Structure I
Amino acid sequence: MPIAPNPTIAIICRGLVLTSVKDGESFADIGAFKASPCHRAVITVKKVPSAGEEETVFHFEALDADLLFHLKVEKTTRSSIQRYMPGGFVRGHDDNDENDFRWFVDIDTDLHPDLRPQPDDTKVGPILRVNSALFYAESLTTGKMKIKRGAGQPEDFGRVAQTVGANIYFDQLHSKAVLMRGDEVLLTIDACDAVKGTTYVIEFDCECDDNSGRSDFDTIYTALKDLPAEKQVTFEGVLIPGIQAEVGTNPQVYCYGANTGQPISH
């Protein structure tokens, strides 16, 4: 079954992010890496009326890395965190559902199933937390990737999710969401917005303009506890004949993050 269209609120995560998204949990976290100023989070909230021009409600740059933004969702039929994972998924196969959340690199299952490394919450921030949403792969890399484990030879890994989305649907009479920055209420969205057809987009953007042609994926290890260097993995692009990479290199280098089933913070 495809993802239901027309969410009242859509969260879009771009660039080098660390997410903690697990089915059935009471909340999910999306965080930036404090060790990478180039990938510093920019949070933008846009209001999209059913008729009329999109407007930016909030735009935060160069944020305090210790801030917690919290989107508190109330009175919807979805009462926890869910991942869109329809049927089977085979890593590296192009015939998987293009929105399957498992396209997003998972630290616990794809990289280190034997170690299950713990995130270091002092190294992640700012964080956007949401207590009820459907997470999915919003876009995939054009090209495929190879993974290199320790001193081993690179192995085919396939395409990965470059952008992650999370949808919130107001499907009850008193559905509501409140966006907070710490204890400060920034925005309240209620069922009246849904009736009017007004929707919102929250962008958590950690993309970087660095055109070095080098992957920054190894930055994830700056926020994981007690993982030996020899256990760390790296990614590299696969040569795509006839396609010019955005950063002027071929194979293409993409900016994307990873998910962990372990809590980032409490």
Structure II
Amino acid sequence: MFLNGVSVNDIKPNIKKNLELCCWHTPEDLKNTSLPDDFTGYCHNNQVFDNCRTIYLNKLLSWEKNYKYSLNEFTKYKTDLNSAIDKLKTLNNSLKTKETTQFNFNKIKKILDDGYKFVKIHGNKRKKHLDEIEVNKLTEELKNLNNILTTTTTYLKNIETYIYDILKLTHNYELNYVKRLNFKWNNYKDTVSLYNYYHQLYTSTTSKIENYDTILSNVENDLEELEITRVKHKRDVRHKTNFYIDEHGNKQVINKTINQVIIHK
């Protein structure tokens, strides 16, 4: 007879009644003294009754929990990075639009203010005074550009919020963590490659922001405060318990000298 991998003379009835006919072990196997430390079993009528099925199901449940946790972790990483990339693309396009629109606006405004434009005649640049039709056309174009500038400028007034939203999604992900994801899932495209693309886009986008250092400082302070608020509050227990049930449904004894607290989620 074996109880938790140790040879014994007897097994308590309440434990014995939960042991099942084993499909894997023979009586000869129980002569092996190096059985797993969670093995409990005995021979009866040349048959083995043990807890192999229970061990297998517990390990399967543990594997499923670990797999589900890992999959959720991987899925969250991809979702966060792709969401941050989408936000960056929107911000980057707005910054490009403002820069291009401002350039064209200044160019057309100068032509209208000067009252002439340069045209090429036989390969040489010459001044050409604007006629009424050209003035009206350029004035309308200037008006449209101004509307685009107004809309883009209004959007970019909240640029600090956009940077905050982007970094909130990504600031916990570091390269070593991403490499571990790649090792675990063997998916370079959705791990390291995605991470590198995000950082490349982030650098390219933020380089267009004049007061980026100030914005980043403010955002980092906000993120630090956010992390502080995520700390779970706890309180000491009034009456200490003698045991707890672990994830496998097993009763585990607790030393009462250990500090016990209640975590509020």
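See the values below:
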quantity: Structure from which 16.2 was derived, mean count of other Cβ atoms within 10 Å over residues 85-92, options I, II; calculated: II
quantity: For Rg and Dmax of the Cα atoms in Å, for residues 117-220 alone computed as 23.6, 69, the structure of I, II it came from; calculated: II
quantity: Cα Rg over 2.2 N^0.38 Å - highest-scoring structure of I, II; calculated: II
quantity: Structure responsible for 5.7, with distance in nm of label points 7 Å out along Cα→Cβ at positions 21 and 197 calculated and labels I, II on offer; calculated: II
quantity: Among I, II, which structure scores highest (criterion: FRET efficiency 1/(1 + (r/R0)^6) of positions 5 and 173 (r between Cβ atoms, R0 = 30 Å, to 0.05)); calculated: I
quantity: Which of I, II yields 32 [relative contact order in percent (Cα under 8 Å, 6 or more apart), calculated]; calculated: I
quantity: Computed -500 for helix-only ellipticity at 222 nm (-39500 (n - 2.57) for each DSSP H run of 4 or more, over all residues; to 500) - originating structure among I, II; calculated: I
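Coordinate-derived values only; no laboratory data. Predicted model only: the values in this text are computed from it and were never measured. Cβ atoms are built from the backbone, for glycine too; each structure is taken alone.
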